[in-house]
Structure 1
Amino acid sequence: MKPVLLIFEQRMMGDAIMSLPFVRAALEGYDVYVTCTPGAVAVFEMLLPSDRIIPWTPPWVAEEGKYDRKRWAESGLNLYLRQLKQLKPQVAVSVWADSRVHWLMAMSGAKRRVGFPMVKQNYYANHLPWRQRQLLLGKVLSLAGALTCFRPLLNLTLERRHEQQHHMVCWHQIAQALLLPWNDGAPWVTPPEATFPAEVQQAIDDARASGQVVWMAHAGARLEAHRWPVENFERVLREELQAKGAKVILLDSPEVVWSGMLKHTFPSCRAKDVGGLFAIIAQADALVCNDTGVGHVAAALGKPVVPVFSASNPDWFAPWGSQKRAVRRPVCQFHPCFGKCLQPSYICRDSVTVEMVSKSVRQLQSELSAK
């Protein structure tokens, strides 16, 4: 019987996707369980049975009132902790330098607790005043938690090797610490079977028959600070891809609306769920998008991405394999700020020009056409 390994990944869909190579590696030697936010459950269901996934929304992920007593009382924390303890994990891991998560790891009863302690070297964007305050509070929580639990929250600590280390490399470090085999070669998962709108399927079939490159475009993002203007995307699609003979398929999102002219020019579709998103992007040769989870879907499938970055750092979070294609212009002294803008407007987003994105798209289109 394999020992139980419990993975804590309670952030967004893109973060969950970046953990998949580690999940795949851990399955070699452990009975793997994951605890995640409800929105990421479908990501992990692509590798794990649903009974191996424990959804829970930490109160601190809320934008406001994250430490409100009522919110915590209604969060189901006690039930959640009982679920974790019932697993009797031998090992618990987390890639985030977050003492709150480390406290959960200790409370799970795991004998080995592997992660990155909340110190400056491990903490993203530690140059920002509000991040520095969080770092100080995290250190206090770590000490208080250790005293309460009568043991250190982490008993196998890791450290990022350099300031600009990609998030995926941190997962690799955890795998190395546990002597797990590592393979980040895509695809990380097998997308489900799906049917697409007739015009979308026709565009894909025509492209395959004629040897055209199939591009997909997604202009949405959860945070406004990450949404490069949709009209800029439309210029890139018309002037750089349509003019060069590439097939383009628009991926709809709830945050933005493509213009009527563009919708009449290119077929479009909206995935009904995470599985559908993986299925449609599996049909693409390349993707252009914002800094959002959709880019990580493409990376998980081995698809090259041109991601437009603004408030975040592509060195840390660009879709794996497409770091050098990321387009950014860090003109702000507070960059990266993770969307908590300290300027009158999103200057890091708005300073990215159409030509900058077109250049990266043009280069990738040339590479794909030459194959």
Structure 2
Amino acid sequence: MFTSILLAVAAFVIVTTEFLIVGLLPALARDLHLAVATTGQLVTLFAVVVMLCGPFLTAWLANVERKRLFVAILLVFAASNALAALAPNGWVLALARLLPALALPVFWGTASETAAQIAAPGQDGRAVSRVYLGISGAMLFGIPLGTLASDAIGWRGAFGLLAVLSLLIAVLLAAYMPSVRAHHPVRMADQARILKSRFFLANVALSVLVFTAMFTGYTYLAEMLEKSAGVPPALVGWWLMGFGAVGLLGNWLGGLWAGQRPLATTAAFCLVLAAGMAASMALAGRGAWFVLALAVWGIANTALYPVCQIRVMQAATQAQALAGTMNVSAANGGIALGALIGGISISALGVANIGYVSGVMALLAVLVVALIRRPA
């Protein structure tokens, strides 16, 4: 359990490193004399590198002893954050974003597998969800607090703080994590055989659709809160923090139920997600009822992170690290596609209807679940 907690803290640092830059874009653009739109491409760079390079790197490193691998990954994050803190121009900052983007999918694939591997029998779902608490923690505390820290110590100070935290976690993992190896060494060619499994590929495609549904609405949640629900701009951040807080319950529920019937659990949470998003639109600005609808949305939204990871890993038991990383790549593809669909929907229908569009996407995911058949 202690190892999975350490991995959760590592996940906290890693996810904060990935998304903190969103809150720092204006300051970065000013100090480095760049257009905000140009600086924003650093976010795109990170997502594309994760999506394209993650599966290959994870397969290549699948047989590396896990303790050494995780320590190396955290050291990469420490060095890249330090480089970002010292970046004199946009090119150096782009390099500082490229390095952690290479390491992040390897961490997610192998951390999930390792947590499941060292867990007690029947506890693999809870172990993976415990690691995924790092995501919820970063969304709830890491990103908002990092943005506040940048106001106090500057964006360079914020990256420097993440560098110190990354180094600290690397030291703790080196001191306390037991040595863990893959069950059986597997060649890259053997791992790649999972790509011939229609059942596995169907589960990866389902993750793309699920994350598209999630981020069609979530990407523009702040806009919806301000424009449709009438939340004052100064309070939107607190509402987003509350959304992340209820997500902690969803993370626990997802890990609790996903291990037994992952496809059915995916369908159930997609139904809840669709209901929560639609209700949030219908009840926007109606006090406690709107808060309740938003809470339902937040629970289902966060629950689907570990649910999708566990489901895809179980679909390829002979190469779980590669499977986990392919799910991360699928998730990044879904995030990008969801943001695109959401933006088009807002232009055509207005932000007050974004939850209905994403709800339809979630219901489509439920229909896809009904079409997936586990091989005999």
If we compute Cα Rg over 2.2 N^0.38 Å, for residues 102-293 alone for structures 1, 2, which one ends up with the highest value?
1
Identify the structure, out of 1, 2, from whose coordinates volume of the Cα convex hull per residue in Å³ was calculated to give 126.
2
Can you say which of 1, 2 returns 0.9 when distance in nm of label points 7 Å out along Cα→Cβ at positions 14 and 222 is computed?
1
Value -10500, calculated as helix-only ellipticity at 222 nm (-39500 (n - 2.57) for each DSSP H run of 4 or more, over all residues; to 500) from one of 1, 2, is from structure 1
Working back from 14.6 (mean count of other Cβ atoms within 10 Å over residues 198-205, computed), options 1, 2, answer is structure 1
From which structure (1, 2) was FRET efficiency 1/(1 + (r/R0)^6) of positions 158 and 358 (r between Cβ atoms, R0 = 41 Å, to 0.05) calculated, if the value obtained is 0.85?
2
If we compute relative contact order in percent (Cα under 8 Å, 6 or more apart) for structures 1, 2, which one ends up with the highest value?
2
Working back from 1.8 (distance in nm of label points 7 Å out along Cα→Cβ at positions 38 and 54, computed), options 1, 2, answer is structure 1
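Throughout, read-outs are computed from the coordinates displayed, never taken from laboratory work. Every value quoted in this text rests on a predicted model; they were computed, and no experiment measured them. Cβ atoms are built from the backbone, for glycine too; each structure is taken alone.
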